Every structure is written in C-alpha cells, then in structure tokens.
Structure I
Amino acid sequence: MREHGYDPEQTLHCIGERAAEIIHIGQAVLGLGGTIEYFRDTVFNYPTLAEAYKVAALAGLNRL
C-alpha cells in the first residue's frame with residue numbers, strides 16, 4: 001500500500017551515532033529510482049562511513 005509517498009518496497013534506515021552523515025546518500029539514490037544494485041556497483045571512498053552502504057548492499061543481496 002502506498003500512502004503519502006511512502007512505498008514499503010523502498011525503505012531506508014540508517015541507525016547509529018553518525019547516521020545523519022550517510023542518510024542523504026540513500027535518500028538521493030531512492031529519489032532517483034536507484035536500487036540496491038547501485039550500492040553494490042558503486043565505488044565509495046575508503047575508509048569512510050559511506051562505504052557502509054556497499055557493505056550493507058552486499059549483505060542484503062547475499063541473503064536473496
């Protein structure tokens with residue numbers, strides 16, 4: 001069910017002390033119609049907190 005722009009198929013969660021530093025990356029990708037594969041295929045600077053997206057995407061794809 002989609003209400004007020006909420007789509008349960010596209011939900012983003014960032015939890016932790018520095019979540020505010022990376023949430024915008026996920027918002028931008030979802031807003032532009034991106035998928036989890038974007039995070040798998042994108043090179044992020046290392047080591048940075050933003051790399052957490054790639055690690056999470058790979059973990060999620062391995063569970064599918």
Structure II
Amino acid sequence: MTPRAIIPNDSKLFAQADLDKSVTHFVTSDIGSKNTLALLKKGINPKFEIISIDIPFTETLGILDL
C-alpha cells in the first residue's frame with residue numbers, strides 16, 4: 001500500500017461526529033481513518049471512539065459467547 005494522505009472527508013466526518021452529541025462511535029475498517037483520529041487526539045479530545053469492523057463485535061463490546 002502507498003502512504004495515504006489525510007482525506008478532507010475524514011476531517012468533515014470527524015467534525016460532525018464530534019459536534020453531534022448523539023454520536024459516540026465511528027465505525028470503519030479504514031486504518032487511515034484510525035491513524036487520522038490518533039493524530040487529532042494529540043491536539044484535541046474528540047467525543048467519539050472508532051469501532052473497527054475488522055474486530056468481531058463480541059470482542060469490541062465485551063459480549064461473552066456462552
């Protein structure tokens with residue numbers, strides 16, 4: 001893979017997610033988005049977290065498979 005430039009749409013989506021109090025999570029499989037959020041967290045405190053669709057939801061949400 002080639003290096004990924006920060007996409008303006010990521011920034012727009014993150015800004016909307018941060019301002020909308022009902023948004024607590026951002027769901028993606030895009031590693032670039034995860035890296036962009038990590039960079040943003042160095043300067044601001046976003047009010048949402050990223051959930052990766054690459055990780056099973058039971059693991060992400062801590063649901064036991066009984």
Structure III
Amino acid sequence: MEMLNQCFETMQSTMAKYKMAGYEPDVEIKVDRNECSFFELYRAKEMIEVGRKAALSALQAGHKI
C-alpha cells in the first residue's frame with residue numbers, strides 16, 4: 001500500500017506543478033504532505049482545519065487574494 005501511496009503522491013505533485021506553471025496562482029497555500037495520507041479520508045474534518053490555518057497564515061503574512 002505504501003508504494004501505491006507514493007505513486008499517487010508523485011503523480012499528483014507532477015500534475016500540480018504542470019498546472020501551476022500554466023496558471024500562476026495569486027496565493028499558494030502549502031500543507032505538509034506528512035499531515036495525512038491518501039487512505040486517511042476519515043480525517044477530512046481535521047485536514048480541513050489544517051488547511052484553514054494554513055490559509056490564515058498565508059493571508060496574515062501579507063498575501064492578497
């Protein structure tokens with residue numbers, strides 16, 4: 001399962017880089033990859049909160065949307 005997870009993360013990372021190269025975002029909000037794996041969907045509420053905190057930090061750092 002770990003190998004499948006690594007393959008998925010590599011593919012997702014490559015696709016994200018490709019899209020961001022073509023459509024530069026106004027703000028990039030990064031969440032640590034180790035926060036959650038692909039198979040931990042039951043942690044959705046927790047991960048939404050992690051994303052919310054990362055967004056607030058980015059906005060407080062002076063980024064504007």
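Where a number appears in this text, it was derived from the coordinates with a stated rule and is not lab data. These numbers were taken from a predicted model, which means no experiment stands behind them.
Using relative contact order in percent (Cα under 8 Å, 6 or more apart) for the comparison, can you identify which of I, II, III gives the largest number?
III
Tell me which of I, II, III gives 3, 15, 19, 20, 23, 14, 4, 1 when you compute P(r) over Cα pairs in 5 Å bins from 0, in percent.
For P(r) over Cα pairs in 5 Å bins from 0, in percent, the value 3, 15, 19, 20, 23, 14, 4, 1 is produced by structure III.
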